[in-house]
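Structures are listed in the sections that come next.
Read the figures in this text as sums done on the coordinates, not as results from a lab. Just so we're clear, the structure is a prediction, and the values are computed from it rather than from any experiment. Cβ atoms are built from the backbone, for glycine too; each structure is taken alone.
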Structure 1
Amino acid sequence: MAEDKLLARMKNNPRGDWRISHVETLAKRYGFWIRRPGGGGSHVTLRHDSGARLSVPARRPIKPAYIRQLVRLIEHLEEDES
C-alpha cells in the first residue's frame with residue numbers, strides 16, 4: 001500500500017494542530033472500529049480486529065504522544081500484513 005499522506009504528515013509533525021476528526025479519518029482507513037464518548041466520557045476508543053486498542057482524548061489539541069502512538073500502531077499493523 002502506498003503511504004497515506006495524512007499518516008505521513010502525522011509522522012513528520014506529531015505536534016501539529018490535530019483534531020479528533022483527523023485521528024478518526026486515519027483510523028477508519030486502516031480498519032479500526034471507533035467508539036465515541038457517551039454519557040460524559042471524554043475519550044474516543046479505537047479498536048482493530050487484531051486486538052490493537054488506543055484511547056485518545058477527544059478534546060483539542062491532541063497531544064503529540066497520542067499521535068505518535070497511533071502512527072506506531074498503524075506501522076506495526078502494516079508490518080504484520082507483509
Structure 2
Amino acid sequence: MRPPARPPLDGLRRRLERSRSEREFKPRDGFLRETFVLPRTDARDKAKEWFDRWPKQAYWTTIESWFERPGDVIEFTIRRLPAAD
C-alpha cells in the first residue's frame with residue numbers, strides 16, 4: 001500500500017504570489033518609515049531636516065537603523081509617527 005498523493009499546491013502558490021505583489025510589506029506598529037542611501041554629508045543634512053520638520057518630542061522621530069556602505073555612503077532608516085497627538 002502506498003501513501004496518498006500530495007494535493008496540488010499551484011492554486012495556493014498563485015494566491016500567495018498575487019497577495020504579496022499587490023501589497024507592500026508594512027509593519028503594523030503605526031510608524032512611518034523611509035530609507036535613504038546618501039553620501040555621509042547629505043545623510044547628515046537629511047537627518048537634520050527630518051528632525052527639524054518632525055521634532056522627536058512630538059513625532060517620536062528616530063534613526064531606526066544605519067549602515068556604512070563602501071565609498072563613504074550611509075544607508076539609514078528614519079521612523080516617525082504620522083501625526084503629533
Identity of the structure behind -13500 (criterion: helix-only ellipticity at 222 nm (-39500 (n - 2.57) for each DSSP H run of 4 or more, over all residues; to 500), calculated), options 1, 2 | 1
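Of structures 1, 2, which gives 0.1 when distance in nm of label points 7 Å out along Cα→Cβ at positions 47 and 63 is computed from the coordinates? All intermediate terms of the calculation are to be shown ahead of the outcome.
Working: 1: 2.4; 2: 0.1.
Corresponding structure: 2.
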Supply the structure label, taken from 1, 2, corresponding to distance in nm of label points 7 Å out along Cα→Cβ at positions 7 and 55 with the calculated value 5.8.
-> 2
Work out which structure the value 1.77 belongs to, where Cα Rg over 2.2 N^0.38 Å was derived from one of 1, 2.
-> 2
Ranked by distance in nm of label points 7 Å out along Cα→Cβ at positions 15 and 71, which of 1, 2 sits at the highest value?
-> 2
